[in-house]
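Bear in mind these aren't lab numbers, they're just calculated from the coordinates by the rules spelled out. These numbers were taken from a predicted model, which means no experiment stands behind them. Cβ atoms are built from the backbone, for glycine too; each structure is taken alone.
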Structure I
Amino acid sequence: MRMLSSLPWRAWVALWGAWRGCPRWLRIAAVAGWAALIWWSSSRPGGGHPPTLLRALLFNAGHIVLFGTLAALVRAALDPVGVRAQRVAVIAAVAWGILDELHQASVPGRSADPWDVGTDLAAACLAVGLTALAAGDRASRFARAVPLAALGALSTVVGASL
């Protein structure tokens, strides 16, 4: 696998290792802070801009960054290397995504969209798979599913944007 020997990938592996070496309270605080950032960003009223395909793609792609990062942070906060931590990270990110969509339904100019939850799920699986690879767990189901998760994330972003 050529990707696993590239410089950006080695930097990601080093960063992941350093982050997992931080005190657990700091990793938990990062999860809470990131979840609060997501909540704050979805509290902002929408509208005011004419909808365009590019704007829709960018906003929907933001779910990949937001919820993929949340899943990776949860995975790091749980500390164990096993499959249970990976599953909990995905479930936590998707559950927060569902709550976020329900919250958005009450914000003026915003709406809940099931496509966004699909993007959140694909992003969480992608992030957890990448963290499994970074931890050296190539046998993980999530690690083996990275290409499929990336395709799923891309397809849900496009689907939500059309």
Structure II
Amino acid sequence: MANLINKLITKELSDAFGSAEGMVICSVRGLSASETEGLRDSLAEHGIGLRMVRNRLAKRALAETGIEVPDDMLVGNIVCAWGSPDDTINAAKVLHRSPAHKVGKIQFKGGLFEGELLDAKEATGLAQLPGRDELHGQMVSLLSGPARSLVRLLSAPGSSLVRVVQAHVDA
């Protein structure tokens, strides 16, 4: 019976991992139930789930999707959060900002992003990426900057003339 359950879990995970465009894999150590629920709630606000996965089943499910992970990535108690690229970045940000990460109870082990395998450092780097809204703001700023400069340049001679005329009127 246990073998059948493992096969069902592996099938479910391989389907989920296969449809995901990104994933963050973390090792958790010493998390209380309330800390785990707090993480799940924080991730749920972004529409992301967090799942504790047995190492052997995760490795088998990833292998079924054609992804070979190094043995050291799946060591210890592993949690996975997966979804779209935006979901993956948001998951990395939530996990990185969590109090449990700050005290060392959560460690990034690696992940996947748009088909590329990430090591621990790269998975942690996902948390440093700007969000979609931040990127939109940066793009607007980049696009409006030259227009502002052009308006300032074109209005400079007119404003200088107005100041000279005003100085004659005041004198």
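Summary table below
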{"item": "Structure from which -25500 was derived, helix-only ellipticity at 222 nm (-39500 (n - 2.57) for each DSSP H run of 4 or more, over all residues; to 500), options I, II", "result": "I"}
{"item": "With percent of Cα pairs over 26 Å apart derived as 28, matching label from I, II", "result": "I"}
{"item": "For 12.0 (mean count of other Cβ atoms within 10 Å over residues 21-28, calculated) the corresponding structure among I, II", "result": "I"}
{"item": "For distance in nm of label points 7 Å out along Cα→Cβ at positions 53 and 69 computed as 2.8, the structure of I, II it came from", "result": "I"}
{"item": "Identity of the structure behind 1.3 (criterion: distance in nm of label points 7 Å out along Cα→Cβ at positions 93 and 133, calculated), options I, II", "result": "I"}
{"item": "Top of I, II by mean count of other Cβ atoms within 10 Å over residues 61-68, largest first", "result": "I"}
{"item": "Origin of the value 1.11, where Rg/Rh (Cα atoms, Kirkwood Rh), for residues 45-108 alone was derived from one of I, II", "result": "I"}
